[in-house]
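The next part holds the structures, each set out as structure tokens.
Where a number appears in this text, it was derived from the coordinates with a stated rule and is not lab data. Because the structure is a prediction, the values reported are computed rather than measured. Cβ atoms are built from the backbone, for glycine too; each structure is taken alone.
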Structure I
Amino acid sequence: MGSDVVLTSIVDGVGVVSFNRPARHNAIDDELGRAWRAAVASALVDDRVRCLLLCGEGRSFCSGRDTAQLGQRVAGESDVAFVARAQEIRIAMMESPKPVVAAVQGHALGGGFETALGADMRIAADDATFGFPEIGFGLVADTGGTQLLTPLIGPSRAKYLLMTGARIDAAQALVWGVVDWVVPAAELRDAALELATKLAAAPASAVGFAKQLVDQAWTGSIRNGMRQEVVAQAALFASDDYLRMKAARGAAS
């Protein structure tokens, strides 16, 4: 199943959804964004799927928004509408009773990092790197990154990553609590599928309640914070800093 830019399959109750633009480190252009949202949404309502496994083909999980399309909008679409639409699938993953696992290798940057953070559990290859490069464009994470990262690693470390654009490797991500397991890159897909299969085999109703009971401690604040991300990012797209940086990139290309 799936489109050329997103691969999907169902294995022993696990719905596998995989980014498939390996030549671009699975950078999210408009086509991939549409296909990804559709594939994840379909898996979340498919009765055959009891656990969702998010993957990336090739060397990286996902390097975030394709910078060739950064700030571009289809005719008539506002920045607010664009960001709010991008957030919808993150919220759907969070609110679904189905567990979600992310298998991360190579780059997990920007929206790719946020996609991994939207999972309930993260298993990383030992070559994985995580970061938010948005600050270098005069922007901020806008699909849940500011809200999903903070409960995992605390406000100071979250601010450090968001404000500096610094990247951390898999070992540091494990120490800080960004990921839950680190395995050799060659073993990542098998290890992630083993974990997801175990979750899929557990009683679905009990798994769903366990997820929702744990998440209720911060779900409301995360949703409120994500609404504020929309407002903040829309303001930043119109800011002098962003427009100056955008002009400089255009002149350099």
Structure II
Amino acid sequence: MAKNKHIAMWTCARSRSTLVTRAFQQLDGCVIFDEPFYPPYLLTQGFDHPHRLEIIERYETDYKKVIMKITGELPKGISFSFQKHTANNLPKNRELDWLMSFDNFFLIRHPNEMIYSRQQIYNYPKKFTLPEIGLAELYHLFMLIQALTEDVPIVVDSTDLLKNPDKVLQALCTKLGVSYSDQMLTWQSGMRETDPIWAKTWYTTLFNSSGFIPFSKQDITLPEHLKPIVEECLPFYDKLYQYRMLV
């Protein structure tokens, strides 16, 4: 394993990304970076996100300093970093060659489920915008990394993961060059000191969990005002879905 191995998972909010992060957190020698671009993103955007001011005051908001930290040397005793990133939080109009420092993969979820889950958190009376969802940015980032690496990046559909967590995680670990462990399937419930302050709003389902549970299909009925954004997102999801990892 390389001295400074950094694994970057690129995704959209409410794609079960924190579940995957918690699974990797169970591995010995892993350090977590949980959405380090979220604070600088909030500083430059006007969205009324939960804990916005508190996040800006507490965390690093300089994109350059964040990039230096997440691509830099790992602390003694740490084998690799696992980083959760949402594509729409990436710095705009900047060089992205530093993405080559990572072993990148993509986590996706059907827009109908993702937007429904987001609605439950926000209870939005208004429409979401495509940039807020970030699926278009995720697809464009996928294409950029494919061009930079001259290889098709790994794509994991989170529903596939829930249906077969052990086999999907084993296959993913093999592709990423880390050792799989059954420890990834279970964890202690509750919040951890390493969780960011926005976890209080976003991670409540995770806090009540202690591992992967058997998959069950949700019956989802979206409000009429959210159906158009699902239709906007679907082409980007479908393009990424065709590359999903099969086990």
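Below, the figures for the structure above:
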quantity	calculated
Comparison of I, II - label where distance in nm of label points 7 Å out along Cα→Cβ at positions 64 and 112 is highest	II
Structure responsible for 20, with relative contact order in percent (Cα under 8 Å, 6 or more apart) calculated and labels I, II on offer	I
Per distance in nm of label points 7 Å out along Cα→Cβ at positions 128 and 184, the highest-valued of structures I, II	II
Origin of the value 16.2, where mean count of other Cβ atoms within 10 Å over residues 24-31 was derived from one of I, II	II
Origin of the value -0.28, -0.66, -1.39, where log10 I(q)/I(0) by the Debye sum over Cα atoms at q = 0.08, 0.12, 0.17 Å⁻¹ was derived from one of I, II	I
Origin of the derived value -11500 (helix-only ellipticity at 222 nm (-39500 (n - 2.57) for each DSSP H run of 4 or more, over all residues; to 500); candidates I, II)	II
For 0.35 (FRET efficiency 1/(1 + (r/R0)^6) of positions 16 and 216 (r between Cβ atoms, R0 = 25 Å, to 0.05), calculated) the corresponding structure among I, II	I
